[in-house]
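Got some structures for you, see below.
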Structure I
Amino acid sequence: MKICLILAKSNFKGKWLIGDGKKMPWHVPEDLKRFSALTRGNAVIMGSGTWRSIGSKPLKGRANIVLSRSDAEFDGAKKAKSLEEALEICRSSGCEKVFVIGGEGPFNQALPMADEVFVTEIAGRFSGSVFAPNLSVSPQWRQSEKGEWKRSRIERRGYRFLKFVKRKKELNE
């Protein structure tokens, strides 16, 4: 089973800003279209904050799993108390690909197990308090794709698509 992360980010003082704790600070329809195309037909794992930020409803065409230690129920989604439990739910369901879609805690927990990270880089200055690990400075990750800058049809915001893959350990280590 392949484990992937998918996120939209803006650069903020050398960090990858992904939100303000309630929502993403930008609206780029092309990013949402790519997100849908990549995740549809697969499983998505998210924290309860991300669940609330998408309207507390499951994403259609995907197996939705929400990470939460509370007694809360998540209509249309399965609940897991840990990332390991969520991944076991995916394995036992025969999922071939799993996407961790947020927030900061799930990204940090999943990164060591991940194979690929799909990123939409958003141009502009934004404020927020939720961050993802900056893979462009990580020795464990290599940027494998870097799209050209484009302008969104809404707000004419600049964006580009990036992909990172985990570096393979050298055979002689």
Structure II
Amino acid sequence: MMTRADKANLVKDLAEKFSKAKAAFLVDFKGLKVEQVTTLRKKLHPVESEMQVVRNTLAVKALENYPQVGKVFKDVLRGTNAVVFAYGDVTASAKVLTTFAKDVELLQLKIGVMDNAALDQEKIKYLSTLPTKEVLRAQFLGLLQAPMSKFVGTLNAVPSGFVRVLAAQKEKLG
């Protein structure tokens, strides 16, 4: 049995996690085996995410300081719930959740919150299709590098063409 002090500590811990997380996803894990939950937690760890099983009443208490998130979660907090906190790349966390939900059909993605905006199941699935932050950075750097490399190639083409003309003239003459 949990004491009031334990509940207060749990609410404080949950509120702290909500404040640090870039996004939070509410999932229903009813029917999952312990091994499956452990596997999901292990998959979430490398993408800087964690899953915590929460009591609905304590989650509502923890969300009192976060009214936007609380509005989104309040109506959906029924049954057996776990909150997945995404501290790092949100798209990577969404990708792990959606692929795991495809493999294990008992896991249901209920709703998510990112930047105080609600994410339904379709938006979470779309979020999982986006490239990660590292891939976007690499694409952006490639985009920035392309004009410079083409300019250097153009500058290099003029002297190298001149050298080829001289080499052809040299072969022609002797």
Structure III
Amino acid sequence: MTAMQSPDWQALPVRARKLFVLTHALGFAILGAVGGLVGASFLSSIFDHGWLFAATIALGLIAGIGFGAWLGVKQYKYTSWKLDSDGFALRRGRMWQRESRVPASRVQHLDLKHGPLERKYGLATLVIHTAGTKLNTVTVGGLDAGDAERLRDHLAHRIEADVDA
């Protein structure tokens, strides 16, 4: 069992995979089309073939969509979170693994965001604002909407308990 699959770390819901794939594919489609346009402009200055211009743009677009979809699957697969007695932790990545830990005592306030695609798939983004100026937010996208609300409420309750103590 890998660290990403350990019992205390929670994976994102399966339906979040569609959101990751779609958003990454769309973003890289734009980059691929721009790259294809640059390449097509260069090739059209050398060769006098009209079809080469369109084919280069199409190839850039397809490559961008394919790479974006692949990257979306990888980012979905290697994102997990956990809530423990110390606070909240977020782990991302495989080769360059990043783990952000937010002690409950450092949480300032919490936000939930529901974009149109997130609402469609029943997902939410939890934004944890912390004390400090550098890296003062931890954003977790693709959470199940119910999990995001429970995490927000649990962390908010712990903030209130710390203030009362």
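Some points to look at:
- Structure responsible for 1.20, with Cα Rg over 2.2 N^0.38 Å, for residues 55-134 alone calculated and labels I, II, III on offer: I
- Top of I, II, III by FRET efficiency 1/(1 + (r/R0)^6) of positions 7 and 111 (r between Cβ atoms, R0 = 25 Å, to 0.05), largest first: I
- Among candidates I, II, III, the computation of helix-only ellipticity at 222 nm (-39500 (n - 2.57) for each DSSP H run of 4 or more, over all residues; to 500) that gave -20000 used structure II.
- Structures I, II, III were shown, and relative contact order in percent (Cα under 8 Å, 6 or more apart) at 31 was computed from I.
- Of the structures I, II, III, the one that 3.9 was derived from, the read-out being distance in nm of label points 7 Å out along Cα→Cβ at positions 95 and 119: III
- Structure (I, II, III) behind the derived value 15.9, 50 of Rg and Dmax of the Cα atoms in Å: I
- Calculating FRET efficiency 1/(1 + (r/R0)^6) of positions 79 and 143 (r between Cβ atoms, R0 = 35 Å, to 0.05) for structures I, II, III picks out III as the one with the greatest value.
Each value in this text was obtained by applying a stated rule to the coordinates, not by laboratory testing. For clarity, every value in this text was computed on a predicted model and none was experimentally measured. Cβ atoms are built from the backbone, for glycine too; each structure is taken alone.
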